[in-house]
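Novice: Below you'll find the structures, each written out as structure tokens.
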Structure 1
Amino acid sequence: MVELNITLVIQMVNFVVALFVLNILLVRPVRAIMRKRKEMTEAMVKDAGKFAAESALRLGRYEAELESVRARASGQRETARAQAVESGRVILDNAQEEAAVFLQRSRKEAEQEVEAARRVLFKQAGVLSDKVVTRILG
């Protein structure tokens, strides 16, 4: 059976003293370390949130700038394409004009040669007709 005597009181005092000493030596330092870790974790989470927001902002700026550059490049490409088409049209027009002038000059030269040949043949027609008549009539 359990006896109630002075040892029970001593053990209770011993337990309270041990609880007090352990609280000072173990529990408080562990709680302080846990509190510091919690504060560091919260600060890191807060910093990570800031970094995420900043990176999202930078990504938005980058994408906007990239879109702007793409639009400018597309405009420049269209301008260059239009200039090339216009340049090609001018070159083609010039070639057509030169071909028309060459064709007209060639036709005129051919007509002049035909006319010169007609004159020569017309002059010789009388002589040739006399020769033909002389041969036929004998």
Structure 2
Amino acid sequence: MKISLKTQYALRAIVALAQHKEETSLSRLAKEENIPQEFLEKIMQTLKKSKLVRSTRGANGGYALNRSAKEMTAADIVSALEKPLSNINCIDNEPSTCPHEQNCKTQKVWHKVEKKIMETLQEMTIDTLCKK
């Protein structure tokens, strides 16, 4: 599994927003997190469509979390940006396109790996990440 740079930036931006506890401009967020502003703008649009952040226009506008950092997990952010989450052919296609699916001896391993990754991401709240 490979987490994209886009998702890594998104998680950093979400944690930064949680730490600000107020609406924060895109330019400030980009500067503080050292993320290219145009790229961050696209990321924030995706997060907004996923209802993870909200935005306000205007001179005093910016972005803020759409719910409490205690209620939001790393899994929420990763799931919003990574589709599919896994990069394993036999488990990320619906229906499976793997010709070995019926007799595969290793498929259980990949399902278990994916499950553990999701469990780990779900256990990590944004609030917890802010405290590290």
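All of the numbers you see were taken from the coordinates with simple rules; none came from a lab. Just so we're clear, the structure is a prediction, and the values are computed from it rather than from any experiment. Cβ atoms are built from the backbone, for glycine too; each structure is taken alone.
Novice: Comparing distance in nm of label points 7 Å out along Cα→Cβ at positions 6 and 30 across 1, 2, which is largest? Mind dumping the intermediate values first?
Specialist: On the way: 1: 3.5; 2: 1.7.
With respect to distance in nm of label points 7 Å out along Cα→Cβ at positions 6 and 30, the highest-scoring structure among 1, 2 is 1.
Novice: Ok, one more. If volume of the Cα convex hull per residue in Å³ computes to 223, which of 1, 2 did it come from?
Specialist: Numbers: 1: 223; 2: 112.
Derived from the structure labelled 1.
Novice: Which one of 1, 2 has helix-only ellipticity at 222 nm (-39500 (n - 2.57) for each DSSP H run of 4 or more, over all residues; to 500), as calculated from the coordinates, equal to -16000?
Specialist: Numbers: 1: -35000; 2: -16000.
Among 1, 2, the structure yielding -16000 for helix-only ellipticity at 222 nm (-39500 (n - 2.57) for each DSSP H run of 4 or more, over all residues; to 500) is 2.
Novice: Let me ask another. Taking FRET efficiency 1/(1 + (r/R0)^6) of positions 14 and 118 (r between Cβ atoms, R0 = 30 Å, to 0.05) from the coordinates of each of 1, 2, which one would give 0.95? Mind showing how you got there, number by number?
Specialist: Values: 1: 0.00; 2: 0.95.
Comparing all candidates, it corresponds to 2.
Novice: Where is mean count of other Cβ atoms within 10 Å over residues 22-29 largest, in which of 1, 2? Mind showing how you got there, number by number?
Specialist: Working: 1: 10.5; 2: 14.9.
By mean count of other Cβ atoms within 10 Å over residues 22-29, the leading structure of 1, 2 is 2.
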